[in-house]
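Dropping the structures in below, format is structure tokens.
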Structure 1
Amino acid sequence: MSTLIWVTVSVLLVLGGLILFIPRFSRWKESRQRELVEDALKIMLDQKQQGLQTSAGYLGGALNLQQSKVITLLESMEIQGLVETKGTDVCLTAEGERWALHVVRAHRLWERYLADEARMPLERVHGEAHRREHAMTNSQLDALDASLGYPQHDPHGDPIPNRDGKIASAEGKPITLWPENIPAKIVHIEDEPAIAYAQITAEGLRLGQTIRIVKKSPERYILTDGENEYRLAPAVAANITAMETTDRAPIAIEALSLADLKHGQEAEILSLDESVQGFSRRRFLDLGLTPGTVIAPELKNFFGDPRGYRVRGTLIALRKEQAAKIFIKTL
């Protein structure tokens, strides 16, 4: 009898486990399917924006899926009205493009948040944003957009689609197509492949920076911002997009950062670094850190950070990394 009871209890436990497991597995499978659909939509949108067509073979390579699974995925997307087949090409429908722009908006808003507010290293924001972009509703994205101050570009310079799915056209051209000794402003740094992006950021190049090409050859591009030289392989330099700047003068940088201001000196704020966006930019402006404002170090910290500054008759504290993004000229 005891054996029968033990077997009965074991069976009930197994059945109870299955009852709990099956719904969870079903939700995971549904979530995974949605991620695949959204990743496919993003790839197809990117191809379309570059004027290229997408085939099942290309999609399989981009998604790292077997061809049989790609066909099944496309059949499901076609039933949902997201894609249509034209010969060997697979095209987005109007609904598919709308959904793809929604996902792109989510990804780029998350990148903006992670870079500005979570202070995540730039080389990590793309992967983390990709994990967070799925299953976001329009109302959730609207709230995130508003809280960030409606940013126009992500940390890499890519335009962020608005609520209606409208997206600004990309500006500029690859630095590899730029002539030598003509000043250019960096407006985009491609974050894929990650190894190229890591090299560019490790060199210290950033959005909004004015640079010019000192020398280019099949082996090396040498860039300068007037103070520093940056050496990149052509394949890496091609990931930097620049546009014309009205600054035709030599690029020597006269502005200091607030972090470099010596104790007892006064300075006038010239501008905020273009990387200061969202919550951070709004906080800076609320503190009165606007162009033309006079600022001076007021209190020393034994550890050096944060540091006290006098602004418009008020004492504020700024960390060194914050002060480094405020450009000044001494008085």
Structure 2
Amino acid sequence: MRRREFIGLLGGAVTWPFAARAQQASRPVIGLLDSRSSDEMTTRIAGFRLGLRDVGFTEGENVTIVYRWADNRVDRLPDLAADLLREHAAVIFATGGPTSAFAAKAATSTIPVIFLVGEDPVRLGLVTSLARPASNLTGINLFANELEAKRLEVLHELVPHAVRIAVLVNPADRWNAENTLQQVSEVVRAHGLQVQVLRARTVREIDEVFAAFAHDRPDALFVGAAAFLNARRVQLAQLAAFHRLPAAYSFRETVEAGGLMSYGPSIEDAYRQCGVYCGRLLRGVKPADLPVMQVSKFELAINLRTARLLGLTVPQSLLVTADAVIE
């Protein structure tokens, strides 16, 4: 009798892992493809998970998310995208700039892909129409890269004495770099500014850019809306403070980390909406039936503590229009 009981218990112990694996395999898989590293994305991924929950999906319960991070090596993105296909991803969420979206697009023409980009995806060539994407891709246009001129205008209003402006771009993100320099040139001509273009694609190169300011210091810094630079917000804010350099950024989270000012969309809300879109695709909606969303609400954030440290007086016209003022 005891032998039978032992065999029965052993059988239960053996079958349980198979049952658990079968249950896990039955969950739909979202493949998340990002050009950056995971430690830079905590709050944004939290927003993505919140969007999934809005449409009834919770990671680990009824959906599995497989993460693939390129660690700022965009050359790895095609292989990582192919790996998500081997993981049987039902939906791919491509984030971290257009390079991730193009890697996903090249990897599959059938699996739905949600992208998050900072400029017009039609102009980029990701889709042929915003209203009817007519392919397996759809997503969200943040307009972050299309606000560069406005952002520089705000920086000029905040620091009117600044004439020499250093513009920092990521040369590995060609689309964003070209767009940033094109938009900035319009404001430069209008106000008679001088621009020094700086390039950084690694953490070390960012340090080298700021080290050079000891010998050739600009009046202000304008950080382009590149995915890599956005992810290095703490490093950039700290270096700008150390060099007592007024700087403008794309997203409010950099101002919360000590940056002087930002003008752009709510990045956490954009990730939440991407989670909603991914959930709707898992429910059976086709990508062609989900129009590309265009962010329409933009935030001006100002850090008064940083302004005081830099000896700046923030104009009342900016204070009354700011969406966030950090005391």
**Asked** Which of 1, 2 yields 14.1 for mean count of other Cβ atoms within 10 Å over residues 132-139, as computed?
**Response** 1
**Asked** Which structure, out of 1, 2, was volume of the Cα convex hull per residue in Å³, for residues 244-307 alone derived from, given a value of 80?
**Response** 2
**Request:** Compare distance in nm of label points 7 Å out along Cα→Cβ at positions 140 and 164 across structures 1, 2 and report the one with the greatest value.
**Result:** 2
**Request:** Please state which of the structures 1, 2 yields 15.1 when mean count of other Cβ atoms within 10 Å over residues 44-51 is computed from it.
**Result:** 1
**Prompt:** A value of 1.29 was computed for Cα Rg over 2.2 N^0.38 Å; which of 1, 2 is the source structure?
**Reply:** 1
**For 12 (relative contact order in percent (Cα under 8 Å, 6 or more apart), calculated) the corresponding structure among 1, 2** = 1
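Coordinate-derived values only; no laboratory data. Quick caveat: nothing in here was measured; it's all calculated off a predicted structure. Cβ atoms are built from the backbone, for glycine too; each structure is taken alone.
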